[in-house]
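For reference, the structures are reproduced in the following blocks.
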Structure I
Amino acid sequence: MTHAFGQWTLGLEGGEPPSRDLIGGKAWSVARMQALGLSVPAAFVVTTAACRAFLASGNEPPGLEAEIDDGVRWLEAKTGRAFGRGPHPLLVSVRSGAPVSMPGMMDTVLNLGTNDVTEAALAAECGDPAFARNTHKRFLDLYSHIVLRATAPLFDETKSPAEWRAAIAADCGVEAPSDVREQLRRAVRAVFESWNSRRARRYRQHHDIPDDLGTAVTVQAMVFGNLDARSGTGVLFSRNPTTGAREPYGEYLPRAQGEDVVSGKFTPEPLSTLGTQMPEALDGLLKAAHMLEQVGRDAQDIEFTVERGKLYFLQSRPAKLAPHAAAHIAVDLAREGLIDERAAVMRLSPDQVRILLSPHVREGGLENAHLLASGEPASPGVGIGLVVTDSDEAERRAHGGEAVVLMRPTTSPEDLHGMIAARAVVTEQGGSTSHAAVVGRALGIPCVVGCGKGALDSLAGRTVTVDGGSGKIYSGALEIEAPDEADHEALAQLTVWAARFSPLRVVSPSAPEAAAAADLTANDDAANPEKIGEVLRDLKGARGARGGILASDEGVRAALKAGLEFIVADPVLPPLLAAVRATEAGVSIEVEDK
């Protein structure tokens, strides 16, 4: 159920929401949680249609500003608060929300609506001038960096807001507006513009996300995790995103706001801290997590805030999982009856299995290894390379053929290109829900976070082995080995299911049938994605083939089109998954006369 303010904006009131394509994943999540009866701050959404119109013309579409004003008045009525004035000021968050999840890729502004007037009103209302001043500083910090594109203005706690604004103006040549309507208009524009930021384009390219979707903008009433000792913020995964264990996993940061957790600038505490301080809030969180998982039929990534002991839900979305966790959770969900076996097979991509079966440190290889640093394991796997501390350098060296490990104090979306190029990522600060950890798991690259200040200086320029599963960084290049998919219980089960649904049989090199396969190993064209189809079409009388790029996704699609009955590959599961996905995507199978 929504309330339309015109062509471009909708108020969210629970019930059946419009499509994700129109309102984005963030607003869709808000509406779904409202419909489930969870405590969700009131919100309205500027749709992806408005974003696309903006990107096409470079200007806000006609009528959008008036609709946003209507949306704000609607929020005022819902909350009993006033935007830009007292005695009960309304502050809002302004968040991006694409139809497809792109965690950490676009921009968010919190505490918008703060100025000298609303700071004074907030201080009077809550009886805590320090909280109101901290909220003012947080707003100016985010707004100056995201909307005004300031480089690095310093917000000295001893200075006044007027002095902070002067520092911003000196840094970027633009003043931070005190008019709250102007703040909101510029923030919405900044979120639209972030759709085409360098990091967002790279993320979409890496994950094959179309460029023409656009992003929605969710404007939501603020709740304050930084208010007092009974306030805080955190992230909860309904299942462990690293191991796949069927148990809640998350972090909590007292007296903080959401950006403090995801930025990696602060190391949060375990969820048990919330349970010790406010057991009722933790109990409500865990019950909601179970409900959201049942409704969503997937492991959930839930953002929450506690304000003076009251629990609020900000977002719930399918969790980004490490490959090991993705395999276990897919099988577990099928066995629990939440999804069917075909859906379980589709939950795991061929690349995730390839990552899961990638080499690890050989047993006994750590006996004489020299441990250089350790942190929190955030994304499993082993990466070996030269430590570089700049993302541009990482990309440049990787393109030159070098193996590199990217190490940063903490990563931000601006580091995405370096993360994609690196064999592993290491940070000095942050926890398992920081940007580096979340994006590392999404990319499937080994990641260790929270190694401590000073670790970067001691590792830069050294060749290291990063073990993302243990959180250890070792000197030099250690000996590694590849696991066997038959030894992995979840992968073995998925292989059985995938073979049932695949139109193409995949056999191991040791299978008797493998000897009858046409061997393409010596055919250079068989290693070329653009020519593999032609090579297979030229085969006469062959029922199966091996070699070249046949085990890749491109090779599987070519084998299906050529009408092969089987291919030979090791491991078996990735090409089986590729075949199932190809048929789901409608790849035609041309069965030829042999």
Structure II
Amino acid sequence: MALFGKKTTTNKAVNKKESSLNKEALAESEKIYQKGVASVKDIIAPAAFKIESDYVKINKKYASTVFAYAYPRFLQTNWFSPIINLDTTFDVSMFIHPQSTADILKSLRRIVTQIQSQISMNEEKGMVRDPILETAYQDVEGLRDDLLHGVEHFFQFGLYLTVYGDSKEDLHRVETQIESILEAKLIYLKPAIMQMEDGFNSTLPLGNDRLMIGNNMNTSPLSTTFPFVSSDLTSNQGILYGINRHNNSLILFDRFSMENANMVIFAKSGAGKSYAVKLEILRSLMMDSDVIVIDPEDEYRHLCQTVGGTFMRISLSSKNHINPFDLPKALGDETSADVLRRAVSDVAGLIKVMLGKITTDEDSILDRAIAETYAIKDITPDVDFTNLEAPTMTELQMVLENMSGAESLSTRIKKFTEGTFAGFLNHKTNIDVESGMIVFNIRDMEEELRPVAMYLVLHFIWTLIRSKMKKRVMIIDEAWVMMKHEDAASFLFGIAKRCRKYYLGLTTITQDVTDFMTSKYGKPIVTNSSMQLLLKQSPAAIKVIVDTFFLTDEEKFLLLESNIGEGIFFAGAKRAAIKIVASYSEDQIITSDPQQLLDIAEAKNQIDDMA
């Protein structure tokens, strides 16, 4: 039994020794393994880090830290936003160290005593009062009262910025730019000379204040340092354009309160631009604004019919017509002769678009023929023709047939009076212009006739706008289609410049930004628009958008990553991230979603069947 017990003890000692050796071998293996594992520090650490007195060099990048050391007596809200919105790379750290109210009150009491003593000494010496001392006394006493009542608290506030550059010169340029912006607000910066490593570490996302350079601030001025204050586009009048995505406030705005009421909308296909415009139309109608729409894709028919507007389909088989010989109303001190001269010029311009190239002799003949056509209906410069009936294209053809040298013109114009295109231009006007909303649909217009149709429609609209001063909104959807034609593009630019005088707001919509901006009229139209709405953009078009509207990188990525109906709304110098929001009833009227339209039509058919 004793030998057996001794043997057992020996086995245990051997096993213990083997276990110890195994643990040591395992630990050594683990040590070797860990040497080959990359840690987070290994991943984020730079390959090289050089520290100089006035900068640090991280790999090939230069960095320098500056700190704020002086502030003005008053700080305005949002004073730091210009720095935050700079299109450059930098890190910002704000350190707020709470201070004991009791200790601060003791210090303030001592300061008040010193100021009071100085004021009394000045009075005894008969010196003139010192406004600086009096202001300091009032400020300290006011702060003491607020601290005692708990209205204010006291803090040490440290503001550090680390800027980056590809070279020392680039670094100096960025530093100077930031210093200039803040010095204009009486906020002064200094570089952290000989403390660049501590400054760099203080602006890392570690929450370590290595510099410990702060300024005394109570709650009120400290609250103004919060940099993320979004623009507020809420006013007491106007219509709701959407929700501010930054602070959920309403973007309620009156476009007619700007220097001009023009607006441009750029977005990729399916981003919600037509939806946003139709929502504006619906809400503008409720504010007693008339609406005129040029619709190239039949998107506004349902809205127009719902609000009881006039929907005019421009095509050869359309039942709606515009007579190009209609006379505009006299404006201001215009005489009958002035009105007739303007009408003859407009009709002559249309005929030139219809027939193409004409000779100088034919131009002279045409001008005389149009005047004689009006004379057939007793419309002459010396009579009041307000209630007289205007002629049609047939009368013009009759005049040309009886004029010497007009044979070619007469033959070529027959196509529009007796031939294929006779149903388009040779009728009296039958459009209701008092319905509140007029939509000119050009989807079904033959390509050959599209320039003629655009000329006719645009001049009809311009005559309507000039004839009566009334608050109106004019919508040009898919404006890039018009920009392909010189006459239409020129007319659009003319309206953009002159419509303010006639209480008109022009809204230009396009998805083909590149084609629009390459036109010689594209950028001037944008320049003459006080409001812009940019919705989701395609990567192919974003560079043009960034260059045109001077967007920051953050705004660029916002437009690339936005959902349908989201983007940036510009109104003058203000801008805000917007989300277009409609009620259920509005959505049923303005939606462009094909599936939703089919569901609405099916529901309507079911109701009709039940009836």
Structure III
Amino acid sequence: MTIQADPIPADNKHEILRDVFGFDGFRRGQEAVVDDLLAGRHTLAVMPTGAGKSLCFQVPALVRSGLTVVVSPLVALMENQVAALQLAGVAAVTINSGRSRQDNVDAWLRVRDGDVSLLYMSPERLMTDRMLQALAALPIGLIVVDESHCISQWGHSFRPEYRDLAQLRVRFPDIPIGAFTATADAETRADIVDRLFGGAAEVHVAGFDRPNIRLGIDVKAGVEKQVAAFVAERQGQSGIVYCLSRKGTEDMAQALRDAGHNALAYHAGLDSETKARWLDRFMTEPGIIVVATIAFGMGIDKPDVRFVVHADLPATIEAYYQEIGRAGRDGEPADAQLFFGLNDIRMRRQFIEDSDADDAVKRIERRRLDSLVGLCEAVSCRRVMLLHYFGEESGPCGNCDICQNPPTLIDGTDLGQKVVSTVLRTGERFGAVHIADSLLGKATPKIVQFGHDQLSTFGIGADRKMAEWRAIIRQLVAAGFLEINADRFGGLTVTPRGQALLKGADTLQLSTDILKAGKGEKSSRKSRKPSEAALDDEGQELLQALKEVRLSLARARGVPPYVIFHDATLIELASRRPADMQTFGEIHGVGASKLEKFGAAFLTAIAAR
């Protein structure tokens, strides 16, 4: 949908990209989005984390005349982006609840006087009659909705306050709107276009693959020890560990500290001062591990997070993808590891059933949970399955646990039939432990109470272990032969596919690894070093010196170190060792403003070596 199409010289975007941001060219997928916004078209861009979404609206904001209003959901995200823009010489401000009233007033006066190019605000602060009327009197050139999946009821982190943004196209009918997200399946994309743009917008899907992130999923078998072992292989690296509950974060952080790691618990129960202190340490100190609930993450743009661990099952594939996307934003190798068990599936299903959502939303959430469980129990490339969920096809990635250690498959139809038959004969009321006890022939008080020791299926699986039967049950749930019925307190029920399996009309393939469940395998993969390892000893020493200069400059300005320069820029500096400002300015990521502000400090450090 074209709102306005004033001709804009094509070279302007390249000049701004080079002179302001220090980049010689656009990355794949960026320029088409920039061009649509410059042409005045409503645009939705779905781009993987680390693909440079922000540049896609920041460049048009500086090329087009007028003010660009950016809607963002979190104060931390706004503050970091504004700080980075200001250091690049861009007139950007934010008005948010984290700032004093006087700071917000001063920022607004600059906006009103035409001294600002980009204004960052939350949806709550923007969508008031007073603010909308005040903005209507200004020359608005572009409106941007970041994290736009929040507007959709199908999005994994729907926020009711985002719904009001649908009024923007009515209140500002001649202004192009850009919407950006890293996480939106086809259903969510369609909903965003409908709600935000009234059904008419250019849609760009730049791909969902993050090939630098290794995917690994394992069954829980003492998850605190499993996480500690995983982290031990990555000693000194920054990472995030996600837990479902506040208590889980506290316990996991303590376990990691006991194992000698620098771990901090972060959750919604902390006071704002502690949250700010922990966030500052994570952003500025090396080797910090944050153990967090989902209260931590969105808007945390730390490039060198080397791993993300899920100690509990996420809510959906969208949530999983969004959360692992916080790793490896610098493009260097990173790891995503998930641990899960049947209890995770039961709890997630219970959350869905206990929610206030209507039946249509619950059906979608059940399907999404089933897709995530299927990913967990995959017996072929996980990345193929993950990308297929988002509508993207690919071949085996070679960078997931299954590609690197392919499982051996066996025919598990007979084992599956034993489980399904036991579930049916016990009345489809009981959970995995009870079914496994029955298969093993354990005359527990509960089994005797219900007379299940008298069934023909009692003891038909005594040749296997409890962990094996629980693993087989989990696989049957993942493959859709059984369901966990939240209305029956987590009892297993047989699906039509399960009936077909029992009749011999369907088959079950099992991985031999599944039949070793409960042993808790240690990852066979060694921690990979980022590309700085290619530097010689002298280069490594220089790199550390440059990082110290960066940290000092960042602390003096109250910003995260990456806002000064990303690691990739420092690595190139340590490798090329420029001796003058002109050569320094040729380094990737060095724009004119940063060259002027920081060039001398870094050149001095380089010359000292």
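Read-outs throughout are calculated quantities, based only on the coordinates presented, and are distinct from any laboratory measurement. None of these values were measured; they are calculated from a predicted model. Cβ atoms are built from the backbone, for glycine too; each structure is taken alone.
Assuming 0.35 is FRET efficiency 1/(1 + (r/R0)^6) of positions 258 and 378 (r between Cβ atoms, R0 = 30 Å, to 0.05) as calculated from a single structure, say which of I, II, III it is. This figure was derived from III. Taking distance in nm of label points 7 Å out along Cα→Cβ at positions 58 and 418 as the criterion, the highest value among I, II, III goes to II. With mean count of other Cβ atoms within 10 Å over residues 266-273 computed over the structures I, II, III, the top value is the one for II, the highest of the group.
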